[in-house]
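Every number here is computed from the coordinates shown, using simple stated rules; none is lab data. Just so you know, these numbers come straight off a predicted model, no measurement behind them. Cβ atoms are built from the backbone, for glycine too; each structure is taken alone.
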Structure 1
Amino acid sequence: MSQNKRNYKATFILDNRGREDSVDQIIEGVKKEIAAVQGDVTAVENLGRRDFARKTDPKFPAGVYVQVAFSAPAAAPAQLQERLRLNDTVYRAKVQNA
């Protein structure tokens with residue numbers, strides 16, 4: 001049975017403090033998480049490091065923003081949010097319909 005896939009755009013804030021992983025390696029990890037929920041990545045855009053408007057942690061005043069476009073089944077965004085909640089390299093994630 002074939003599932004209909006929908007298009008999504010996700011914005012991630014990455015946290016690479018105290019890690020030897022480069023931003024590109026973290027992005028590859030996020031792409032693997034998307035593939036794990038049956039998603040197909042179509043575009044990745046690294047928006048660079050940006051300061052936060054509201055700092056929740058004084059030791060973390062800025063993060064690397066990345067936008068990823070992908071197609072996936074309808075249940076994938078919730079599954080992806082749950083998988084990324086456990087990933088400490090992703091500070092925040094927002095998935096929306098494209």
Structure 2
Amino acid sequence: MKIEIGKPSLPPVTITEIKQDFLMRYAGTKGESERRITMNGLKGEQLPDGSIRILSINAYCHERKMARTFKMSSVKELVVPETGEVVTNLLEWLKANAP
């Protein structure tokens with residue numbers, strides 16, 4: 001996983017080189033749906049305390065068979081398909097588990 005933090009004081013944050021599958025429950029404009037995704041990147045912002053808030057997920061959506069961007073505020077749940085683990089803090093989970 002590669003994390004790039006831009007400049008100046010509260011820069012955008014881009015996280016790339018992720019290849020992780022998730023089952024996602026998502027509330028989109030047409031209602032709630034469940035998707036199987038392969039995450040490949042995140043966009044976020046650095047907060048004044050130095051922490052990072054994830055704003056969107058870039059992923060391949062297996063149901064739509066195309067690359068999609070999902071707003072993090074609309075993601076209701078992320079589950080690791082192999083283990084059934086519910087991910088409550090995506091960035092911390094990726095830091096601990098991403099290859």
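For mean count of other Cβ atoms within 10 Å over residues 24-31, find whichever of 1, 2 sits highest and give me its label.
The structure with the largest value is 1.
As an exercise: Rg/Rh (Cα atoms, Kirkwood Rh), calculated from one structure in 1, 2, equals 0.99. Which structure is it?
Comparing all candidates, it corresponds to 1.
Just checking, which of 1, 2 has the largest value of distance in nm of label points 7 Å out along Cα→Cβ at positions 16 and 48?
Looking at the calculated values, the largest one is 2.
One of 1, 2 was used to compute helix-only ellipticity at 222 nm (-39500 (n - 2.57) for each DSSP H run of 4 or more, over all residues; to 500), and the answer was -2000. Which one was it? If you can, show how the numbers build up before the last one.
On the way: 1: -7500; 2: -2000.
Attributed to the structure labelled 2.
Taking relative contact order in percent (Cα under 8 Å, 6 or more apart) as the quantity of interest, name the structure among 1, 2 where it is greatest.
On the way: 1: 48; 2: 24.
Comparing 1, 2 by relative contact order in percent (Cα under 8 Å, 6 or more apart), the maximum is at 1.
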